[in-house]
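A short reminder: the numbers here are calculations on the coordinates, not readings from a lab. Small disclaimer: the values here were computed from a predicted structure and weren't measured. Cβ atoms are built from the backbone, for glycine too; each structure is taken alone.
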Structure P
């Protein structure tokens, strides 16, 4: 279990990302990852990632996150485990990819570089991740088909914030925290809040098996 967080100031009028806000999200996720931590803010202060690490497949520092591609065009934060990553790694090496770690995280970077969002068809495992794509000028979010790994987001119309836990998003600003009556009713009826809703009007879950692309025009609807 790791913890990830991301902020993307996508609207031209959005203020630059406040590193202190990223740090608050990062600190809130500390119980999810005792083995390492990391933060990254893009040079233009429009995209930022944070990660709390629980080491599983690669215990060395080469598996630390946020992880950057060799050409610097991609950054990733990832929570989960890709069960078929060794087979994917062998295939990518045969196609010319050069790896510096034994982690499944780096496999995701190389796979995205080659296939873009279509990479999801190749993955077997449980995952939630965010990839910042410098060439396409935006982040790509995805969650495993069974929704084993959580991923929540809040969009205020100018900036979108993403995290493994709702409480990390609550540390941000301009988030609509008004109670969502229907979602509260769902909790009392079923004992849980049905996704993609949460107890807060301004926060929702990326659906199980969902992916989401965000660019300067904002976010579309999640794709399943």
Structure Q
């Protein structure tokens, strides 16, 4: 694991250690005790005939604790768990269920789901805003490969939503159905100043959009 830190007017990666995982992590979030939680999208199944983005439960969240190692977080078996973040105090985890188009709020102390919200797209990653809200971004779906046989899905638009973590209510920030998207395969939205930068898991660009408050 690396930490990205500013250094001499630029950026540097600082090595923080490694952990032998049971599967391939998709996303991780660091906890105050020095451990972390991480998503295993296909830790249980590849999804069968419907594939990993179908209706089957495919994965779960694991927690790594210093001195204890890794264990499954109870009540996190869902359909393609994807992006994950935690609150500053490490009490609450926010988890994307990609295939179901929803985001969960989870209590890491009681190991229970406290709430969820639908976002109208397939949420990939989550980021925090400076006001303590969440930004979720993701595609609306994929159909076939572009080009055929390449293994790269044809992206059918995307969305960005702002989530109130206390009420678990979502507000649409951007919808490619009503704006020129300029980018495909969107997987993350990050607040910078008064703008949002959009990144993608495929393509060759970042896109900057206004952040409507």
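For which of P, Q does helix-only ellipticity at 222 nm (-39500 (n - 2.57) for each DSSP H run of 4 or more, over all residues; to 500), calculated from the coordinates, equal 0?
Q
Assuming 3.9 is distance in nm of label points 7 Å out along Cα→Cβ at positions 54 and 182 as calculated from a single structure, say which of P, Q it is.
Q
On relative contact order in percent (Cα under 8 Å, 6 or more apart), which of the structures labelled P, Q is highest?
Result for relative contact order in percent (Cα under 8 Å, 6 or more apart) over P, Q: largest is P.
Looking at mean count of other Cβ atoms within 10 Å over residues 118-125, point out which structure of P, Q has the largest value.
Largest one: structure Q.
Compute mean count of other Cβ atoms within 10 Å over residues 110-117 for each of P, Q and report the one that scores greatest.
P
With distance in nm of label points 7 Å out along Cα→Cβ at positions 78 and 94 derived from the coordinates and found to be 1.2, which of P, Q does the value describe?
Q
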